[in-house]
Structure P
Amino acid sequence: MRHHILTIIVLVLCSPLAFSQPPLIMPDNPKITQGITAAIAGNDDEATRLFREAVAEEPDIAPPGLDVAGRLANSSDDSRAEKVMYWIEKTAEDFPNDPEAFLLLAELAIDEQRYVEAGLLVKHAEPLVAAMPDKSLRKIPLTGRSMLIYVSMAENRNRWAEAVELLQKMIVKWSDRTELVFRLGRDQFKSGKRDDGIATIKKWAEQTKGQPNEQSVTLIIFGLYENEGLHDDAWSYLEQAIKTEPENVRLQVQASQIKLRQGELDTAKKFLETAIKLAPTNPFVERQQAVIALYDKDFAKAEKLFEMLLIEYPADRTIRSGLALALCSQDNSIKLKRAVQLVNESYRNNPDDIETAESVALVSIWQGNTEFAEQILTERFDRGEMSPVGAYYIALVYNRSKRKEEAKIFLEASLSGTNFPQRADAEKLKEELDKD
C-alpha cells in the first residue's frame with residue numbers, strides 16, 4: 001500500500017471529516033481498551049472476542065477494529081500499511097452487518113481508481129445503513145458518507161454534471177453543510193457552468209465568513225481557472241481583483257508568483273515590492289522573498305529566509321525543498337550535510353511527494369551519487385510524475401554519465417515547462433550540448 005493511502009485512512013478514521021463518525025470517539029468501555037491492547041500486541045483472537053462482546057453490549061458504536069486501524073496508521077511501525085489494511089478487512093469480516101468498514105474500503109478503492117470495486121462496496125453498504133435504527137447516531141453520518149462516495153466516483157471519472165446533480169440533492173437534505181456548497185461550486189465550474197460555480201463559491205464564502213482559516217474567495221476562483229488551464233482568464237480575474245483590492249497582500253503575492261512562473265522576474269519583483277510595503281512580516285511575503293532570492297542566485301539570503309520560515313512551518317515541504325536548494329548551491333560541505341539531513345527527514349515522512357523526491361535527487365547529485373539520483377527520478381518519470389525541475393536534474397545525471405543525447409531530450413522537456421530557479425543553468429547546459 002502506498003504512503004498516500006495511509007494518509008487517507010488517517011483522515012477518515014482520525015478526523016471529523018464531513019459525514020464521518022471517527023471511530024476513535026468511543027465509550028469508556030474496558031473491553032474496547034483491552035481489545036485494542038491485544039490487537040496492537042498481535043493477539044487477534046483475543047481482540048476479536050473482546051470487540052464482539054463490546055459491540056453486543058453497545059450496538060451503536062463503530063466496530064473497534066477500525067480504531068485499531070486508525071492507531072496503526074498513525075504509528076511508526078514499518079509494516080503499518082499491511083497491518084492497517086488487515087484490520088479494516090478483518091473488521092468487515094467480523095462485523096458483516098456493519099457498513100462502516102465497507103465504506104472505508106470503497107473510499108480506498110476510489111483513490112486507487114478501482115471504481116467497479118468501490119461501486120460494489122458502497123452498494124453492499126447502503127442496505128446495511130438503511131437497516132440501522134432511526135435513533136442510531138451513526139445512521140445519518142453514514143448515509144451522507146455513502147452519498148459522498150458516489151460523488152467522489154463521479155468526480156474522479158470527470159463526470160462533473162453527475163457530481164453536481166448528486167451534490168444538489170445532498171444540499172437539499174443537509175443545508176447546513178457548507179463544505180458541500182463549496183464542492184458544488186467547484187464541480188459546477190468544472191462542468192463548464194463557470195458563472196454558476198463562481199456564484200456558488202461566493203455563496204459559500206458568505207456562509208463561512210468570519211470562521212477560522214477563512215479563505216480568499218478571489219484566490220479560490222483564480223485557482224479554479226488555473227486548474228482548468230485557463231491561464232489568461234485566471235490572470236484577468238486576478239488583475240481585476242487587485243484593482244478592486246489594491247491593499248490585499250495575498251493578491252499581490254499571488255500575482256508575483258504567477259509572473260515568476262511565467263519568467264517575468266522583474267514584474268514579479270514589482271508585485272512583491274508592493275506586498276512588502278503592505279506587510280513586510282507576512283509569511284507569504286517572506287516565502288516569496290526567499291523564492292525570488294533563489295532566482296537571483298542570492299543563495300545566502302534565500303537560506304536565511306527559508307531557515308526562518310522553517311522554524312514557523314517545520315513540516316512545509318516547499319520550504320524544505322527551497323532551503324535544500326539554497327544550501328546545496330553554496331558549494332559548502334557543512335551546508336551540504338545540513339541539506340542531506342533536511343531532505344532525508346522529509347523523504348522519510350513523505351516518500352510519495354514529487355518535490356521531496358526531486359530534492360533528494362539534487363542532494364544526491366551534489367554528493368556525487370548520480371546512480372541513486374537517476375533511480376529516484378526515473379521512478380517518478382515512469383509514474384508520469386516529472387516537473388521541469390526534475391527533468392533538469394535527470395539531464396544533469398545523464399550529462400555527467402556522458403549520455404548527451406538523453407540529456408538533451410530532458411533539457412528540452414525542462415525548458416518547455418514553467419519557469420524554475422535553475423532555468424538559466426539549464427539553458428546554458430543546452431547551449432553547450434548543442435555545440436558538441
Structure Q
Amino acid sequence: MALKLSTLWPLMAFVCWSLVLPPGAVAGQWRAVVLPAETLSCLHGASPENTAVFACSRISCLPIRWQLDERDPTGRRVYREGPRATEDSDSGLIDANDEISFMWADAAEDRSALLPEGALCTQELRIDLSGQRRRARVARFATAAPRAEGAYVAYDHTGDRMRGRLADLTFGGPTPRGIALRTGVATGRDLLDRLKIRATARFFGVFPLYRDEDDINSVYEAWSTGPIRIIRLERRWMELAFGFRTPYLRSETTFYRDYVQLPVRLKLNFAPAQLLSHIEVRAALDFVNLEKWRFWVPDLPFQVRVGKTGAAELERLSAIETGVLALEGGDATIALVLRLGPTLESVSKGLYYSESSAADGPESHAGQRPGVGYSLTDWRGVDAGNHWFVAESFVLPAGYDLGSFAQELDASPLVVAGPLQTGGSLSLRRTTGPSDRRRGAARE
C-alpha cells in the first residue's frame with residue numbers, strides 16, 4: 001500500500017492552492033493557455049527578450065504577460081534555479097519543443113486587423129473555449145520587445161511560499177502546511193492545519209502497515225518561475241517494511257495565478273496486490289475552522305453545513321464516489337478536482353468528509369473542521385506499468401455556479417495558430433481592407 005502512498009500523496013497536494021476570481025467573473029477566467037512552440041514558426045530561433053504576446057483590439061495592440069518554459073533536446077523541462085538546475089543546449093533561444101503560456105482572460109475578445117508596430121513577423125492565435133473565442137498574437141522583433149509590467153505569481157523559495165493573485169500557499173517539508181486567502185474577512189488567517197495522508201494495508205496479507213505524511217522523504221530539486229506560473233520539482237519516496245522502499249517519484253507542482261495543477265506520471269514494477277492487501281489511502285485537507293461553510297458535490301440531495309452535520313448525513317456522504325467536491329463560504333468557494341487515468345479507473349474513489357473533534361495526529365490542531373478529500377480503495381485491478389492522474393484546486397467567488405464550473409472543467413482551450421506574417425518592419429496598421437475582412441470572417 002505504501003508503494004502507492006509515495007506516488008499517491010500528491011493527488012491531494014492540489015487542494016492546498018487557491019483560485020479567487022472577482023465577483024461576476026466570466027467562465028474560464030481562471031484558465032491558463034499553454035501551448036507548444038512547434039506551430040509558432042515566427043518565434044523559432046528567437047530570443048525571449050525579442051519576443052512578445054499581444055492582445056489586439058480594433059484600435060490598438062497591447063502586450064500581455066506571457067512566459068517561456070524551455071525543454072532540452074530530450075524533452076525534459078529546463079529548470080533555471082535550484083540545487084539541480086539544468087540548462088538547454090540552444091543558449092536560451094526558442095525552439096519547437098518549448099512552451100508558451102498566458103492567461104485566457106488576457107487575450108482579446110474581438111477580431112482585430114491590427115499588427116504590432118515594428119514586428120519582424122507575427123502569428124495570430126485563435127483560442128476557442130466553451131463556445132467563446134479569444135485571440136492573441138505572438139510577435140518577433142529585431143530588438144527588445146514591448147513588455148507588460150508585473151507578474152501574476154511570486155515565489156519565496158527560502159520559506160517555500162507561493163503567492164498568487166489572491167492566495168498564498170506554504171509547504172512544510174514534503175506536503176502543504178498552510179493556505180491563506182488574500183481577500184475577505186479571512187485575509188491573512190491560515191485556514192489549513194495540514195494535508196493529511198493516512199495509508200493502511202497488510203504486507204503479504206499478514207503484517208499490518210501504516211504510513212502518514214510525516215513518513216514521506218523528499219528532496220527539493222529545482223524550480224522555474226515567470227510571470228504566469230511557478231513549477232516546483234521534487235523527488236519523493238517512502239521506506240516500507242523489511243528493507244523495501246517505494247520507487248522514486250519526480251513530481252511537478254504547477255502554480256498559476258488562480259489555481260494549482262499537479263499532473264503525476266508513475267511507473268510500477270509490479271501490481272500492488274502482489275505484495276499488499278486491504279489497501280486504503282486517505283488523502284484529505286484538515287481545515288482549522290470552516291464552521292457554517294456549505295459542503296457540495298454534484299447531485300447531492302441534501303444540505304451539508306460544516307459543524308451541523310448529523311450522523312445520518314455523514315453516513316450517506318461516505319457512500320458517495322466523486323471526482324469533484326467543494327466548500328462554499330461567505331467570501332469564496334474552494335473546489336477540488338481529481339482525475340484518474342484509464343489504468344487507475346478501477347480504484348474506488350470514495351468521498352472523505354469528517355467533522356470529528358477527536359485527535360488524528362500528526363496534526364497541529366486536534367480534530368478536523370472539516371476534513372475533506374478522498375479515500376482510495378480496491379487496488380486489485382491496478383497492474384504493473386505506467387499510470388497517471390491529474391489533481392487541481394480552485395477557490396471561486398462566493399456564489400459561483402458549481403454546476404457550470406463542473407462543465408467548464410471538461411472543456412480545454414483549442415488553440416489554432418494562424419499563418420506566418422512577415423514583411424520587413426510591420427507597422428500598426430490594418431492587414432486587409434473591409435471587403436477582405438468580411439470574406440475572412442465568412443471563412444471562419
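Bear in mind that the values in this text are calculations on the coordinates, not laboratory data. Remember, it's a predicted structure, so these values are computed and weren't measured experimentally. Cβ atoms are built from the backbone, for glycine too; each structure is taken alone.
Ranked by distance in nm of label points 7 Å out along Cα→Cβ at positions 34 and 418, structures P, Q are topped by P, which has the highest value.
When helix-only ellipticity at 222 nm (-39500 (n - 2.57) for each DSSP H run of 4 or more, over all residues; to 500) is computed across structures P, Q, the figure -23500 traces back to P.
Compare distance in nm of label points 7 Å out along Cα→Cβ at positions 170 and 242 across structures P, Q and report the one with the greatest value. Kindly include the intermediate steps, with their values, before the conclusion.
Values: P: 3.6; Q: 4.2.
Comparing P, Q by distance in nm of label points 7 Å out along Cα→Cβ at positions 170 and 242, the maximum is at Q.
Who wins on relative contact order in percent (Cα under 8 Å, 6 or more apart) among P, Q, i.e. which is largest? Could the numbers behind the result be given before it?
Values: P: 7; Q: 22.
That would be structure Q.
If you line up P, Q by volume of the Cα convex hull per residue in Å³, the top spot, with the largest value, goes to P. Out of P, Q, which one gives 25.6 for mean count of other Cβ atoms within 10 Å over residues 98-105 as computed from the coordinates? This figure was derived from P.
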